Structure I
Amino acid sequence: MAKQRISYVPLDKMDARMCAEMERCRREGTPRPESSAIRAHVPACFWFFADSWNNIYRNGILDHSIKELCRLYVSRSVACEYCGNQRSMKATTSGALIEDQVLDLLNFEKSTKYDERQKAALAYAEAIVWHLATDDAFWERMHRHFNEPELVELGCMIGLTLGQQSWLRLLNIEHHQVLAGTAASMAPGYEDEQQLKASKAQADYWAKKAPSESAA
């Protein structure tokens, strides 16, 4: 396993409010405890992400399943294994997200697994992640499927997760290392440490492919 680059803050070094949020992470995921324990080195960073993620990702005005698809699109694009091996409990328990959709994310425009609204959201994520030029037709498509507040919330959420995932992938953190013993928000096949290791050892493990290969 690659060397971890920034340590986890122990729970006994956190105040009661931070410990309560860590317990929520253990119970519900999004985010999982390890990434929160990294941000806990700076309480302002811990709460910046926890509050923003609660307000514009877990809650907010746009349907959550759309935001989860875009979060996972970012994971596939930047190859953040830590984030890509998670699933939102809110999206999966509602039946709004299925694993077949996740497998086709980088091929979304040609896929039959998404409706037109989902494809428009993923095109928005694609343009943000890959710095694509946009024209009137692009924005007509966006406004056909989303109102302006929804576009603002989705854009902020994509930007937030793009920045965080681009950073977290550098740190070599892994699941089941902080407040272990829970499968909250883990993808199928990654629910405990043994399953996670077995899944990552498979020849077709998703992160072994470059984003360009996945989209081929």
Structure II
Amino acid sequence: MILAIDTSAGTTVAVVDRDRGVLAERTETDTRRHAEVVGTLIESALAGAGVVPTDLSAVVAGVGPGPYTGLRVGIVAARAFAFGIGRPCLAVASHDAVAFERLSTGAGGSGSVATPSGRLDAPLVVVTDARRREVAWTAYRGLDADGLPVPLDGPTLARPAELDGVLGEAAAWPRTDPDDTAVSAAALGMLAERLFEHGREFAGPAPLYLREPDVTVSAGPKPVGR
């Protein structure tokens, strides 16, 4: 049983089980309240699933791509919670969760058709809102024989008007609408369960920040003029 947390856009928390599926999911779409709501959503999801923290086998954090401030809230919350209950904290790319959900259900993107899972001929470009008049995208060739997304390129930032030019061969593929593409913690958790099931590697722990923080720590003291 897994607790999944993602704050790459809004804040979403879910409890999932490989055999029983999604036990509970809680979401707050406000992109400015990650720190205020993540603890409450964790508590609510656990209560909704009828489990206690020690019932969990792992905690999974969505590592983006996402903005610096919001993304790190979810990652820190996941790591702290996992440490507190003595369970591993694992990482899954947020775009991978979107691709897994869309391709597994046949939802795809605009212009796509339903296709069975486990095929490599159902490509998809996951496009999410990156703010500042940009989008973040990752291209996937489809799902492999284990039903796991196969990335081709990305994640990368682009301006919407320039997206076709930077996608290369993926420009003709179905893509998600950035104004209507949210990361689901339930999908994040079920993807993690699938990775566990097939003995596949998880993402690296480093967050996939869309940009560096606007405010940085100075490398050293600055001289003060008189």
Any idea which of I, II comes out highest on mean count of other Cβ atoms within 10 Å over residues 5-12? II
One of I, II was used to calculate Rg and Dmax of the Cα atoms in Å, for residues 29-140 alone, giving 14.9, 44; which? I
Relative contact order in percent (Cα under 8 Å, 6 or more apart) from the coordinates reads 31; which among I, II: I
Kindly point out which one of I, II the value -9000 was derived from, the read-out being helix-only ellipticity at 222 nm (-39500 (n - 2.57) for each DSSP H run of 4 or more, over all residues; to 500). II
Computed 3.0 for distance in nm of label points 7 Å out along Cα→Cβ at positions 77 and 173 - originating structure among I, II: II
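Rule-based calculations on the coordinates, nothing more; no lab input. Note that the structure is predicted; figures quoted are calculated from it, not measured. Cβ atoms are built from the backbone, for glycine too; each structure is taken alone.
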